[in-house]
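Following are the structures in question.
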Structure P
Amino acid sequence: MFPVFFIVDRGKEFVNSSVKDYLSSQNINLIHPNSDIKCSVVERFNRTWETRLFKYLTANGTKKWIDVAGKLTTAINNSYHRMIKCTPQQVFDGEKKPAEISPTPSKKPKFKIGEMVRMSHQNKAFRRGYKSGWTDEVFHIVQALAGSPPTYRLVDKFGEEISGIVYEQEIVHAV
C-alpha cells in the first residue's frame, strides 16, 4: 500500500534523482508546496525520535547513537498512536485499513478555476510591516484540488505554471 502523493519541502533529502526515480517507479507523485509550511507529521516524528534518542543516550551515558537508530524507529512504529488508534506497523502490515483511520473530510476549494489571485510573500526576517504581504503579480488558477486543506496550481501572465502547489491560505482574490 503506497500513497498517491508525496508532499515534501525542497530539502536535499527529497530533491535528488534517487528519490525521484523510486517514487516514479511506484507511481507516486512528488509535490513541493511553495510554502514555508513544513510537514507537521514528519516534524512530529523527528521530535519523537530525537526525544527517545536523547533519553537513551542520557540513561546509558553514551554518545553512540548509530547502534540504536533502527531500534528507535522500530519502537516508534510499533507504539500505539492516538490519532490512528493503532500502531503505524499495523497499518503498514494491512491489519488496519486506511478507511478505518479517522479520515479528515475534504474541504471544497474556496477559489475557482480561472480566478485571478495574488500569492503571499514568503516571510523574510526583516520584511517591512507597511509593505503589502501579497505579490504585485497576478496569477490565474488552473487547478483547484479539494482536500484538507484545499490546494491550487497557478500560472503566471505568460501561461507558465508556478512550480508546486499553493495552499488556500497563501492566496487572495486579486482586485
Structure Q
Amino acid sequence: MIVKLSPTEKEDAENILKIQIPAYKVEAKLINFDGIPQLKDTIDEIMKSDETFIGYMVEGELAGFISYIVQDSEIEICRLVVHPGHFRKGIAKKLLGFIVGHVANYNHKVMVSTGSKNFPAKSLYHSFGFTHVKEIEVSPGIFISLMELETRQLKSSTSKQTYSAL
C-alpha cells in the first residue's frame, strides 16, 4: 500500500533510514563506490529534509519509499529506495509509477540521477520512458547518469485532488 510519510516525525525518519542504509549499501557495492551521500544521512537530516516522502508498506512495515522535490516546472526524484529483503517484488516500479502517474502530471519534466553502473535502476527508469541526459563525474572514475522524463500537464480535477492530498 502506498502512503505519505512524515519525515519530520522521528519514527518515520528512523524507518526511512532503516530502509535507506541497507539499500544504498547494495548500490555502493554495485557501483564500487562507498561515498554515496545517503549512506551518511542521520535521523536529524531526514527530519529536516525538504523532500516529500511516499512509502510502500508491506504487512504494516515500510518496505520502500520514493522522495522528491518540486522546483518550478520540474520534479526531482531524490531517492527511490527498497529494502534488500523486498528486492524484485515490483515495489520500486509501483512507487515510480505512482509519482509519474499522479504528481508528475503537474510538471513538464521529471529528473532523476543514479549510479551509471546501477543497471537495474537505469532499466527501471528507461521502462517508464526516461531518457539519458548526461553523465556526471562525482568522484574520480565514479559517474552518475542524469535522466529525464517529459510529461504533459493534465487539467483533470480528479488528478488535482490526488496531488493536493499528497
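A short reminder: the numbers here are calculations on the coordinates, not readings from a lab. Computed from a predicted structure; not experimentally measured. Cβ atoms are built from the backbone, for glycine too; each structure is taken alone.
Looking at structures P, Q, which one was helix-only ellipticity at 222 nm (-39500 (n - 2.57) for each DSSP H run of 4 or more, over all residues; to 500) calculated from, given that it came out as -7500? Please list the in-between numbers first.
On the way: P: -7500; Q: -10000.
Clearly, the read-out refers to P.
One of P, Q was used to compute FRET efficiency 1/(1 + (r/R0)^6) of positions 13 and 149 (r between Cβ atoms, R0 = 25 Å, to 0.05), and the answer was 0.55. Which one was it?
Values: P: 0.55; Q: 0.30.
Source structure: P.
If mean count of other Cβ atoms within 10 Å over residues 45-52 computes to 16.0, which of P, Q did it come from?
It was calculated from structure Q.
I have 114 for volume of the Cα convex hull per residue in Å³, calculated from one of the structures P, Q. Which structure is it? Numbers along the way, then the final one.
Details: P: 185; Q: 114.
Traced to structure Q.
For structures P, Q, calculate mean count of other Cβ atoms within 10 Å over residues 21-28 and state which one comes out highest.
Numbers: P: 11.4; Q: 17.2.
Once mean count of other Cβ atoms within 10 Å over residues 21-28 is worked out for each structure, Q has the highest.
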